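Just so it is clear, none of the values below were taken in a lab; they were calculated from the coordinates. Since the structure is predicted, the reported quantities are computational estimates derived from the model, not experimental observations. Cβ atoms are built from the backbone, for glycine too; each structure is taken alone.
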Structure I
Amino acid sequence: MARKSGRRGSSGVTIHDVARQAGVSPMTVSRVINAEGNVRESTRARVAAAIKALNYAPNMAARSLAGAESVHIGLLYSNPSAAYLSEFLLGSLAQSSMSGCQLVVEQCEETECAAIQRLAAGGVHGVVLPPPLCDSRAALEAVTRAGIPAVLVASGRPDPAFSAVSINDFEAARAMTRHLLGLGHRRIAFINGHPNQTASGQRFRGFVEGMTEAGLSVDTHQMAQGYFTYRSGLEAAEKLLGGGFKPTAIFASNDDMAAAVMAVAHRMGLDVPGDLTVAGFDDTPLASAVWPALTTVRQPIAAMAREAVVLLLEQIRARRAGREQAVSHKQFKYAMVERDSTAPPKAARKA
């Protein structure tokens with residue numbers, strides 16, 4: 001008697017093949033595909049990698065016949081960093097495709113209220129709000145008025161009324177500051193992120209705490225305001241490198257601004273990291289594309305986007321079932337990624 005095979009995707013690969021590749025049960029694969037909760041992120045990532053490696057495509061027609069209702073999720077963005085946005089879209093699209101829901105991507109070119117009203121009128125059942133919209137009071141109020149759930153991503157202080165996905169920006173920035181101090185740097189400058197994002201404040205607090213722990217004060221002349229854009233990083237670097245502080249290291253609040261620091265340093269004839277150490281935050285593709293490759297804090301942007309889609313689907317399904325889904329705040333682990341843009345200060349190397 002022939003062995004009954006598992007459900008086949010359009011590629012001919014079965015769910016059992018994916019399970020074997022990922023080292024999990026077929027039930028776990030099904031839960032990941034259907035964006036169900038109570039699956040560890042590491043397991044979810046393994047299953048996603050197996051699906052990609054095997055080119056598995058869930059049979060959406062079979063799921064439709066089984067009674068699966070169409071779900072439309074809105075993703076509203078207004079982020080100045082193209083590198084951050086590309087990672088975020090990759091994660092969101094991957095999870096939406098795997099879970100069989102439709103992702104509607106909209107740029108917020110008007111007021112947050114008008115953009116969310118348009119999405120709601122277009123039939124989306126919930127929205128994902130990446131930074132800076134995750135911290136926009138107008139956006140959160142508009143979502144509440146529209147009567148649809150939302151999941152916030154990468155807020156430094158998530159609104160307790162909404163489910164959210166984030167990292168500990170304070171601890172991550174403090175860890176990077178400690179790393180620079182451990183290399184021997186004492187003249188460390190900092191480029192802050194956009195003031196409309198709560199993560200900026202948490203990263204600045206982490207920098208100050210790290211410096212304070214080492215018995216070092218932080219003065220205004222070693223700080224510059226940035227806006228998470230490459231251009232703002234250029235202006236901030238020119239201010240810091242052209243002033244009287246003379247830093248041996250600059251820690252920028254994101255990779256775009258850190259890349260701009262390296263560009264200004266090269267223009268000024270400074271070697272990175274020989275004359276100036278540079279560190280960033282996020283570990284977007286830009287971090288490994290610039291020269292020298294950037295030491296940075298890895299924020300798992302794509303994985304956070306995938307989890308946001310999962311949380312939102314859970315809320316949408318709970319509403320359809322007539323029950324309330326509890327608010328959930330999931331905090332991902334960050335990681336230090338040391339590359340070629342950091343080294344001990346020149347004076348320490350000579351000694």
Structure II
Amino acid sequence: MTSPQQLDLSADLPELLSALIDIASESKTELVIADAVETALRSVAHLEVIRDGHTIVARTNLGRSHRVVIGGHLDTVPENQNMPSRRVDVDGEDRIYGLGACDMKGGVAVALHLSALISNPVRDITWVFYECEEIDSEFNGLRRLADERPELIAGDFAVLMEPSNAVVEAGCQGTMRVDVSTQGVRAHSARAWMGQNAIHKADEILRRLSAYEPRTVEIDGLTYREGLNAVGIRGGVASNVIPDECVVSVNYRFAPNRSSAEGAAHLREIFAGFDVSVVDAVDGALPGLSHPAAAAFVAAVGGEPSPKFGWTDVARFTSLGVPAVNFGPGNPSLAHHRDEFTPVTDLFTVRDALHRWLTTD
């Protein structure tokens with residue numbers, strides 16, 4: 001049995017982030033990083049640590065009148081020649097590059113650092129480091145806790161440390177994937193007139209996608225932009241066979257004032273005449289900045305809130321009745337890019353803001 005990799009939670013933040021990046025943790029392969037996080041947290045005397053699969057919960061139990069939940073996912077998208085980490089100065093900006101640097105090991109580094117540093121917060125804190133956020137929601141570690149052990153993530157307010165340019169990003173978009181299918185008739189390709197080519201029929205699906213004009217929706221002064229895009233296509237039997245099926249995989253990102261059921265109905269209208277099957281769907285979350293806890297957090301950390309483009313587990317907390325926001329280091333537009341990075345200044349900006357909020361009445 002190999003020893004778990006070591007994480008020094010007292011290390012300089014850029015060093016801790018680099019160490020996290022250098023532990024490969026593509027979705028469903030979080031064993032090593034979860035072991036490292038659990039081992040590091042169990043050495044912190046003021047924390048109770050609980051493990052569920054490859055999801056780690058660490059919490060203070062000081063009897064405070066309020067409890068906040070601060071979370072981040074441990075997994076990344078697949079590697080794209082962006083390992084190991086590297087620290088680079090670009091035009092005077094100190095950056096940490098590497099897989100997950102932005103999405104979202106920068107936020108995890110800040111949370112881990114603070115979890116060890118803050119032993120006497122004014123609010124009890126539950127820290128959650130969870131698995132499988134980047135793939136279908138059925139595998140999401142936070143979803144599993146919400147369904148099976150909700151008491152572990154109960155709180156009065158939650159902060160998801162997703163990249164947000166070190167300012168609050170409110171709410172999040174809903175997202176769904178649908179398969180839009182065409183049917184044909186198989187035949188020998190030398191006698192194509194005896195069949196019907198399902199792949200050729202997909203041109204109408206692609207035409208509708210190209211012509212689609214997504215909504216721009218303003219909610220509570222924040223503007224959410226929707227999107228509808230083909231993200232995959234499959235079909236074909238053999239090089240000498242006319243295919244009898246073609247499936248276009250479509251991703252729909254929708255404003256949080258539309259439910260996933262309404263989104264599915266909308267897509268069936270867009271692709272009328274084709275078979276439409278919903279593969280995965282989760283609702284978004286409204287901004288909720290008028291909630292007293294959210295308003296107080298925004299006032300404490302400063303900056304001008306912006307909308308969150310993309311889905312985050314803010315929606316999961318919202319569904320549990322817990323107000324939540326996104327607040328973390330890094331530019332979210334760099335998420336999943338080969339050259340994703342987090343500015344070192346963002347790490348310290350977020351750390352200092354959270355430290356003030358967690359230690360000041």
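-14000 is what came out when helix-only ellipticity at 222 nm (-39500 (n - 2.57) for each DSSP H run of 4 or more, over all residues; to 500) was calculated for one structure; which of I, II is it? Spell out each step's value before the answer.
Details: I: -14000; II: -8000.
This value belongs to structure I.
Say we calculate relative contact order in percent (Cα under 8 Å, 6 or more apart) for every structure; which of I, II gives the highest result? The partial results should precede the final answer.
Values: I: 17; II: 23.
When relative contact order in percent (Cα under 8 Å, 6 or more apart) is computed for each of I, II, structure II gives the biggest number.
Work out the source of 1.00 here, i.e. which of I, II gives that when FRET efficiency 1/(1 + (r/R0)^6) of positions 182 and 198 (r between Cβ atoms, R0 = 25 Å, to 0.05) is computed.
On the way: I: 0.35; II: 1.00.
Derived from the structure labelled II.
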Of the structures I, II, the one that 3.0 was derived from, the read-out being distance in nm of label points 7 Å out along Cα→Cβ at positions 126 and 286: I
Among I, II, which structure scores highest (criterion: distance in nm of label points 7 Å out along Cα→Cβ at positions 46 and 70): I
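Matching task: 5.9 is the computed value of distance in nm of label points 7 Å out along Cα→Cβ at positions 30 and 270. Pick the structure from I, II. Present the calculation step by step, with values, prior to reporting the outcome.
Values: I: 5.9; II: 2.9.
Label of the originating structure: I.
Please state which of the structures I, II yields 4.8 when distance in nm of label points 7 Å out along Cα→Cβ at positions 238 and 326 is computed from it. Mind dumping the intermediate values first?
Numbers: I: 5.3; II: 4.8.
That value comes from structure II.
Identify the structure, out of I, II, from whose coordinates mean count of other Cβ atoms within 10 Å over residues 94-101 was calculated to give 21.6.
I
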